[in-house]
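Read through the structures below before going on.
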Structure P
Amino acid sequence: MKEKLNSYNRIKKALEHKEADRVPLGFDAHAAGIHKIAYQNLRGYLNLPLKEIKICSIVAQLAELDKDFLAKIDNDIKGVFSDSPSSWELSISEAKDYKIFTDEFGIFWRMPSKNGLYFDMFKHPWQDINNIEEIKNYDFHDPEDEGRFTGFRDDIIWSESNDMANIIHPNTGGIFELSWWLRGFNKFMLDLAGNIKIAQAILNKVLEYKIKYWKKVVDIAGNKLFIIAEGDDLAYQNGLMISPEMYRKLIKPLHKKLFSFIKGYSKSKVYIYYHGCGAIKKLIPDLIETGVDILNPVQLSAKDMKAEELKKDFGDMITFWGGGINTQKTLPFKKPDDIIDETKRNIDNLAPGGGFVFAPEHNVQADVPPENFMAMWQAFKDYGSY
């Protein structure tokens, strides 16, 4: 048996593509979270004190995982989340059977009042703008506002004092994702195809915002910065949203510019954790070229995303953070024995040689029974040692 490592060094080994004492466990990360309902059920199942759940993602209704829970499951990271800017306050209203709010960017979101589980966007602030100067001069809430970073320092200090790795989250979607959130999906796709100047103005405006945000994060974190999370949904489950050629022409240069800035400006070695679910295999080489070190959530159930092939083709170049179990069909609905079998198989395929952090294929949703979560966790404990 290998020497037992602390959580920070266990994660570091994985990112260096080396085998540690065991596979690291990577909950509390982007698309490696738990819906508030499932989390409350888990706390009760584990005899942890029931409490008001703090939300780290209002849209996905994800719980900010408490330190007692992270300790209970032997998690190896602490997620660091931004707060709201001091110039904006969340206000949720009720209208026509929906709960509705407008985020700090002016995007409208709604969730069914009865049995709603998460928010969907339905109105976009730039959907009718066709003037490039109007986009360039649009005023966002200050990305460097001190109000965003109220809890940052404390969480970074806590993770270090407990020998845990930290992962710092963005305050919104990625460059591509936020662009179509602002514009509307259909409108932005048409821009990419036939109104490139507008599309580029939107993308560059978002890039400018993101550079300012991450500059402030680096200034606050100093030499404690370790992993930063970014990401876009670039793929469906059966293929890409845009062609590889379009990605390489319009999005890839901006990813490279952002990730190069973060790594160059950082006072310590920093790893880029990139979220891209779905059938994203064709773009993995491009993401590596932009500076991505970690791919999440490794949706093995999507087209062409076979664990053995991903590990063979890219396992020495990128760390897979996720891919532990199917969260759409297996984790919510299958029996514990099926969950154990699938978890073991995925660990066997992705863990050898390091470069793997265990998490499910996406967030744990509200309908996952605590018994199923714990079956997955027990399989991870039983089969995740090197």
Structure Q
Amino acid sequence: MLNPRLETLSDYPFQRLARLLAPLAPAPGRSPVDLSIGQPMHPLPELLSETLRANEHLWGRYPPVTGSPAFRQAAAAWLTGRYGLPPGLLDPDRQVLPVAGTKEALFLIAQAVMPESKAGRRPAVLLPNPFYNVYLGGAVMAGAEPVLLSVSRASGYLPELERLDPALLERTALFYLCSPANPQGAAADLAYLQRLIELARRYEFLLVIDECYAEIYTNNPPAGALEAAARLDGRLDRVVVCHSLSKRSSVAGLRSGFVAGDLDVLAGFAHLRSYAAAVQPLPVLAAATALWQDEEHVIANRGLYREKFDLADARLAGRLGYERPDGGFFLWLEVGDGEAAARRLWAEAALKVLPGGYLGRPDHAGVNPGQSAIRVALVHDLATTEAALADLVAVLAEPEA
């Protein structure tokens, strides 16, 4: 009765983590702290509730799939200002589409663009390894072959484009990339993004860049794929970017984001979403519009994360392979065995972290590139974060009994 493709999907990482920790009790006398999931805990922007209240009369109306003109214009204006795009490069009515968070968009876009075959073979979807599991789910359920490109510290945690086999690229239909990356926080620079765009056009595949962490950075604003395309030749074909308010504005429960880029792809994606997707309610669109138009709360939000990475610098410098990431709010720590470290931290300090192997799959050599790491989400307040980092170092600095 079920789609057999479901059998190729492993349990979602947090289901696996629940099973891993189920036999263990958290450290006695400790209040558990969940550092496993990237759920922002910062204060909500004040204008959120204000805008929702002001537009509550719209709850009774069906919203259009394409959202409101005000939302599309706000998103296009934000992209243009943030990435220095030429005025008029983005048509807000045809090249911006609201989505119920980037998770929905990343999964469904594979269903919209996947051909039955490419170069006479099963189409391939390329994704970095480790990865956000939705990329894999989107590829599998669209009938494609997911091809995992293992990344490491040596590769800058980005796929090595020069090592891609032309025969593989010929049958590639879609390439997922997250920048700044989940889980390591590495950001692709303009030159890298432009090389990737050139490959997408030469081999006729869609490049989908997940930029949901783009507004959380510690030094320089990360480059964007639309920015790279604009500087390359001013065309946006074969490029789609995904953005969200979940991390930027700490409103994960609003489930609001957008996709932008290739005109033809966006038209097809809008057509699919009219059948298959949750449409954003008009009060939510109004609140999202206000949030995209406001930068003050984003600057404050970014400052809170910067303080927590300053704490991480002080606690972890020279330990566990720590590097301050380019962006995002995760630590990617080398602990030898991610599952063993997660069990120890739960049993000895009531800290819940995610084994890095749950974000990866074994490569052609049978090696899961995330197996030796843990991902730690710095989403709590400063005091909670400081205490958690101290406990993490205390536990992992001691040899296992």
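Please state which of the structures P, Q yields 21 when relative contact order in percent (Cα under 8 Å, 6 or more apart) is computed from it.
Numbers: P: 21; Q: 25.
Considering all the candidates, the number was obtained from P.
Have a look at P, Q and say which one yields 2.4 for distance in nm of label points 7 Å out along Cα→Cβ at positions 145 and 161, as calculated. Don't skip to the answer; put the middle values down first.
Details: P: 2.9; Q: 2.4.
This value belongs to structure Q.
Since every read-out is calculated from the coordinates, none of them should be taken as a lab result. Please read these numbers as outputs of a predicted model, since none were measured by experiment. Cβ atoms are built from the backbone, for glycine too; each structure is taken alone.
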